[in-house]
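Below: a set of structures, written as structure tokens.
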Structure P
Amino acid sequence: MKFCQYGSNNGRIVFYFHGAPGAPEEGSIFDLEGKSHDLTFICLDRFSVDPSIKGEAYYKALAAEISRIASGKKVDFVGFSIGAFIAVQIIRYMPDSVDNLHLVSAAAPLEAGSYLDAMAGKQVFQLAKAAPALFVLLSYWQGLLAWLSPKLLFRLLFASAAGEDKLLVADNEFRAALTKALKACFVGRVRGYARDIGLYVKPWKTSLVQVSVNTHIWHGAEDNWSPPPMAEYLGSAIPGCTSTKVFNGLSHYSCLYKAVPSICNSLGNA
């Protein structure tokens with residue numbers, strides 16, 4: 001399986017799980033801090049996994065690949081947005097191999113509360129739940145848009161940006177990085193993206209009781225992609241949760257950017 005690597009070449013191994021939409025290149029935000037704290041960040045190209053591999057078989061395949069790369073060493077996980085959901089599912093298959101789990105702007109199970117109305121992606125998730133085939137068609141349309149006009153797709157996805165995400169949207173470097181990630185996500189990887197969303201919208205809150213590793217939650221108070229009540233729920237439902245940090249004024253991506261130095265500092269001193 002392909003992956004991107006950032007930070008130190010031979011440091012403590014940390015697996016980063018990007019969002020959906022998202023791409024392995026998203027892990028580049030950890031590069032500088034990873035080098036400073038001797039951390040090696042690895043981000044799997046999970047959307048490239050054979051789309052016929054689904055459900056538990058998918059999680060097992062990712063766990064097996066992580067174990068292969070780690071070669072017996074203990075690792076840490078950082079999951080962002082829906083990537084946090086994927087990280088939780090994988091940990092169930094390797095609980096003794098993961099020391100720390102950091103969940104950033106994490107998306108909680110939809111069945112755990114009345115979250116949809118407050119989510120910027122409400123229509124997408126509703127479609128994925130009610131009409132999976134139509135959702136896949138929508139995803140292919142997004143893929144076409146990502147190929148023909150990725151900047152337009154970026155503007156559509158971030159039209160409802162809240163908090164300090166508004167400042168990020170106006171930043172040229174952020175726009176360039178996210179536009180590139182969107183293209184990498186949708187062009188040639190639509191089925192992989194659709195698989196993650198399809199799995200996320202199904203019930204999975206019962207899996208949280210199996211997460212006993214040391215867990216930290218980072219969330220923005222203005223997050224309208226993963227509403228703040230999601231952080232509260234995850235903090236109460238995960239037995240291994242030891243801390244929850246909510247940043248005032250921050251939303252989805254701005255929380256990730258803010259949390260990176262603290263996460264690296266924590267893992268570097270572990």
Structure Q
Amino acid sequence: MSAVAALALVAVVMSAVMVGLWLVQRRILEADVVDLGWTIGLGGAAVLYALVLPDGVEWRRWMIAGMAGIWSARLASYLLFKRVLVKGEDGRYQDLRRKWGGDAQRKLFVFFQAQAVLVVILSVHFILAMQADDPGFRALDIIGVVLWLVSIVGESIADRQLSRFLADPANSGAVCQAGLWKYSRHPNFFFEWFHWVAYVPIAFGSVPFWATLVAPVLMFVAIVFVTGIPPIEERSVRRRGDAYREYQRTTSVLIPWLRRKA
């Protein structure tokens with residue numbers, strides 16, 4: 001199967017999946033399911049490409065599929081048990097419902113379909129990384145795997161630290177500044193973005209370099225300027241007031257770094 005045909009198949013399947021998830025959220029009034037579908041969709045797309053694409057070296061295709069699959073499984077399990085199965089919709093989607101009012105369901109349908117499109121676009125990154133035809137395990141492959149491992153471990157640690165903080169009733173209303181959260185206001189997002197960087201060295205030299213930067217740049221823009229950090233920061237300031245404003249003044253927004261003086 002050609003890459004174009006595989007992408008078309010992913011597009012059709014993801015569009016249908018997102019329609020189903022939209023119907024689910026329409027019934028339970030919790031749009032968190034879209035994040036779960038997006039995550040599983042990307043992992044599934046990588047496995048499909050490893051199965052059907054003729055280009056590249058077979059073991060490398062499966063290495064990429066394994067990296068994406070493990071990332072997907074870890075994040076999906078976190079989303080499932082920390083958000084989807086927990087009563088109450090994520091604050092970002094609550095804010096969107098209030099903002100959109102009576103037009104919320106129509107706009108949520110468009111939003112869910114936009115996530116399906118995003119899966120298709122981002123999954124091209126996996127195809128690019130699978131193109132390298134050198135049969136040997138290169139230094140570039142090692143660099144990519146190391147970066148991927150750092151992203152998985154880092155995001156897991158950040159998620160665990162936040163979950164532990166929120167589970168303590170004594171921290172109600174306080175700002176999490178434990179562990180990695182002392183050096184970044186969103187370390188989970190940083191390592192999530194870093195995951196997409198990991199495939200760049202693996203694809204290097206096999207495809208145009210600019211093409212390998214599309215997914216990392218797209219994720220950076222989405223996290224920093226669109227659906228990631230902005231709504232969370234707005235909600236955090238609204239709920240925690242001056243304590244969070246102080247956190248903003250002293251702590252890096254994304255990349256872990258030394259704290260500034262207040």
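Matching task: 12, 31, 28, 19, 10, 1 is the computed value of P(r) over Cα pairs in 10 Å bins from 0, in percent, for residues 47-150 alone. Pick the structure from P, Q.
Numbers: P: 12, 34, 35, 17, 1; Q: 12, 31, 28, 19, 10, 1.
Only one of P, Q returns 12, 31, 28, 19, 10, 1 for P(r) over Cα pairs in 10 Å bins from 0, in percent, for residues 47-150 alone, namely Q.
Could you figure out which one of P, Q the value -14000 for helix-only ellipticity at 222 nm (-39500 (n - 2.57) for each DSSP H run of 4 or more, over all residues; to 500) was computed from? Kindly include the intermediate steps, with their values, before the conclusion.
Working: P: -14000; Q: -23000.
Going label by label, the one that fits is P.
For FRET efficiency 1/(1 + (r/R0)^6) of positions 39 and 159 (r between Cβ atoms, R0 = 30 Å, to 0.05), which of the structures P, Q scores highest?
Details: P: 0.30; Q: 1.00.
Sorting by FRET efficiency 1/(1 + (r/R0)^6) of positions 39 and 159 (r between Cβ atoms, R0 = 30 Å, to 0.05) in descending order puts Q first.
Please state which of the structures P, Q yields 0.35 when FRET efficiency 1/(1 + (r/R0)^6) of positions 87 and 127 (r between Cβ atoms, R0 = 35 Å, to 0.05) is computed from it. The partial results should precede the final answer.
Numbers: P: 0.90; Q: 0.35.
That value comes from structure Q.
A value of 17.0, 47 was computed for Rg and Dmax of the Cα atoms in Å; which of P, Q is the source structure? Mind dumping the intermediate values first?
Working: P: 17.0, 47; Q: 19.3, 57.
Structure P accounts for this read-out.
When mean count of other Cβ atoms within 10 Å over residues 15-22 is calculated, the result is 26.6; to which of the structures P, Q does this value belong?
Details: P: 26.6; Q: 17.5.
Traced to structure P.
Which of P, Q yields 20 for relative contact order in percent (Cα under 8 Å, 6 or more apart), as computed?
Values: P: 24; Q: 20.
Checking each candidate, the match is Q.
For log10 I(q)/I(0) by the Debye sum over Cα atoms at q = 0.21 Å⁻¹, for residues 23-70 alone, the calculated result is -0.68, so let me know which of P, Q that is.
On the way: P: -0.80; Q: -0.68.
It was calculated from structure Q.
A short reminder: the numbers here are calculations on the coordinates, not readings from a lab. Predicted model only: the values in this text are computed from it and were never measured. Cβ atoms are built from the backbone, for glycine too; each structure is taken alone.
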